Structure P
Amino acid sequence: MADRVKWGVIGSGGIARRRTIPEGIAAAPNAVLAAVFDVDAEANRAVAAEFGGAAVSCIEDLLKTDVDAVYVATPAYLHREQALAAARAGKHVLCEKPLGMTVAEAEEMASAARAARVRFGTALMMRFHSQHQAAKKIVEEGGIGQPVYSRAQLSCWYPPMAGAWRQDPALGGGGSLIDMGGHCADLLEMFFGPVRRVSCFTRNTVHAYPSEDSAVALLEFASGALGTVDAFFCIPDEGSKNALELHGSLGCILAEGTIGQGAQGKMTAILKPGAGGYDAQQSRETSGGIGISPEPVNMYRAEIEAFSRAVLEGREPEVGAAAGVRSQKVLAACYESARTGRAIEVRC
């Protein structure tokens, strides 16, 4: 059995060039870059020259090579067509989120992979963050008691730019909610389990492009816990701490900077052995807690290594098609809530 997966990349510019190729495919010991394609031929040749592999002139030529897996890193409106083509060519597929533009497209992509008997993964790389994994273990072991409330924040300053597909819902499916809020909602489900109902507000508070620049969603989990996601394209980078909060009956986990593209942020657990009695003074400690600082992990490398292992071992990937379909269902419910002004049940 081969010990490295040969990777092809569709959309070698953007996130692939910035992160996934240099930090993931080129760095993973069980992966090798074999072929790349991008509509920007000059940029595609530059990626091939820097990281190896063949620069091909079209997707059809890439799929004719002997690559084992294809990483789809193009704008969302292209995901369905390209993922279907790769699956039908017998290539395993790792697709950037969101999986297409709608729940139906995501389900079609998952179905095509099953029919072709290829592995399908969703690129939700923040699940691999070592601090997120440590927090997940604490929650699963009952460290914070009964889950009560969670919050995930991911915001940035994203002014109008010519050709920015995330600013056009016809190309990206939406704006700040689907682009950044999707990561946040996925993480909160990883910690607290499935969301059953959402209530959401979206709008353009600052920027006038077609996609929303502001989104806040209230999540009701099947467990009864509540959560919020806030994702904005109109808050200065310096002001957004990318907060993560996990609160329970016996304590909480508080973090800044773990949500995003970096390998490590600041995370603290404040845990109590018992609930205790009522404190009428409501006194608060402003410091303390236990620092959660496991060995940092590059999320892009971890994501590629995990998917490559699944391919080499002939099993389902850790973050498969189901995760991408589920993310689309939660997001679809959020957008419907924002459109109708009603709380919306998430499809099973």
Structure Q
Amino acid sequence: MTVLYRTYRPASWNDVVGQEAIVDVLKETIKLKRISHAYLFSGSRGTGKTSIARILAKALGTADEDIYEIDAASNRGIDDIRELREHVSVSPFSSPYKVYIIDEVHMLSKDAWNALLKTLEEPPKHVIFILATTELNKVPDTIVSRCQTFSFKRPSREVVRTHIASIAKKEGYTLDVDGADLIALLGDGSFRDALGMLEKVISSSKDKKLSRAEVETITGAPKATLINSFIQHVIAKNADGALDVLAQIEKSGISMTVFSALMLEKMRFILLLQFSASSKKYLSERVSEDDMKYIELEAAKKGLTPSTLIVLLEAVGQISRAQIEILPLELAVIRICS
């Protein structure tokens, strides 16, 4: 089976998803011939930084032989940058530019930064640098000030979900709404990670229909029945039942962060429907029929209060800082039910 991320990696401006504003600016700069000698792309993993760097290089008329990709994580020393400085002075083989794409540039050593700075201060006219980083705060201000900077935003879950469903269809599979949404959530704003999960689900599927249940099983995500059970117990103020569900989650090794995200979203939907009947259309486009039936059932009971959701929100915000990951949720349940 082909690697989906590589197969569907954007190869042209039209292929880029979720970074349309950046694409528009870059296209316009090329059109107006206002080319910078150095670009700095920052943003979380899997948002398209190196893909757009390659597309930009191609759009500038650079041939493959004049595009150089460097991983700063493994070429971070002063000697590596000195070698690069010597290399940039050589004219391109068959292109107007030589483009150097330096990924994870924040990994460079202090001496390497100083050497790179000298090159950025007086670059040859035929050289363009495209620096990419997931940690902009680690890039020296002296470097940032000499680059045209672009901040890549994390794509929304809806954008990732639509993209994932589209690729599944191109591969000959049908991925239900709930399954696509779960993959998008687990991908955490990364197209690369989401596609990796889709590939894993496809490779384990026995047929061409991919369901949320398959995604749950293959990725180790919490089952919808457990989430529903927890919500029902919390709304009913049944501490024993809710704590039992949390114990099952912990025992299974499921991430409390993932469980919390799914749980909070479903409770949000229930609360929305309780107070706004018109939200049904919006919700029905985001969840499966089974989930919609469950949300309608709980909303009809009018038992969920905003204060309950506030307590859970506060608890979820404490999970990453807690020495015992489950404790904030356990305390929230006791607080709500007491």
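Each value in this text was obtained by applying a stated rule to the coordinates, not by laboratory testing. Keep in mind that what you see is a predicted model, and the values were worked out from it rather than measured. Cβ atoms are built from the backbone, for glycine too; each structure is taken alone.
Summary of values
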| read-out | value |
| --- | --- |
| Comparison of P, Q by mean projected area of the Cα convex hull in nm², for residues 45-196 alone - largest value held by | P |
| Comparison of P, Q - label where distance in nm of label points 7 Å out along Cα→Cβ at positions 13 and 269 is highest | P |
| When distance in nm of label points 7 Å out along Cα→Cβ at positions 229 and 293 is computed for each of P, Q, the largest belongs to | P |
| Source structure (of P, Q) for helix-only ellipticity at 222 nm (-39500 (n - 2.57) for each DSSP H run of 4 or more, over all residues; to 500), computed value -9000 | P |
| Which of P, Q leads on relative contact order in percent (Cα under 8 Å, 6 or more apart), largest value | P |
| Computed 27.1 for mean count of other Cβ atoms within 10 Å over residues 173-180 - originating structure among P, Q | P |
| Computed 0.85 for FRET efficiency 1/(1 + (r/R0)^6) of positions 109 and 125 (r between Cβ atoms, R0 = 25 Å, to 0.05) - originating structure among P, Q | P |
| Distance in nm of label points 7 Å out along Cα→Cβ at positions 69 and 149 - structure with the largest value, from P, Q | P |
| Label whose coordinates, when log10 I(q)/I(0) by the Debye sum over Cα atoms at q = 0.12, 0.18, 0.19, 0.25 Å⁻¹, for residues 37-132 alone is calculated, return -0.34, -0.79, -0.88, -1.43 (choices P, Q) | Q |
| Which of P, Q leads on percent of Cα pairs over 28 Å apart, largest value | Q |
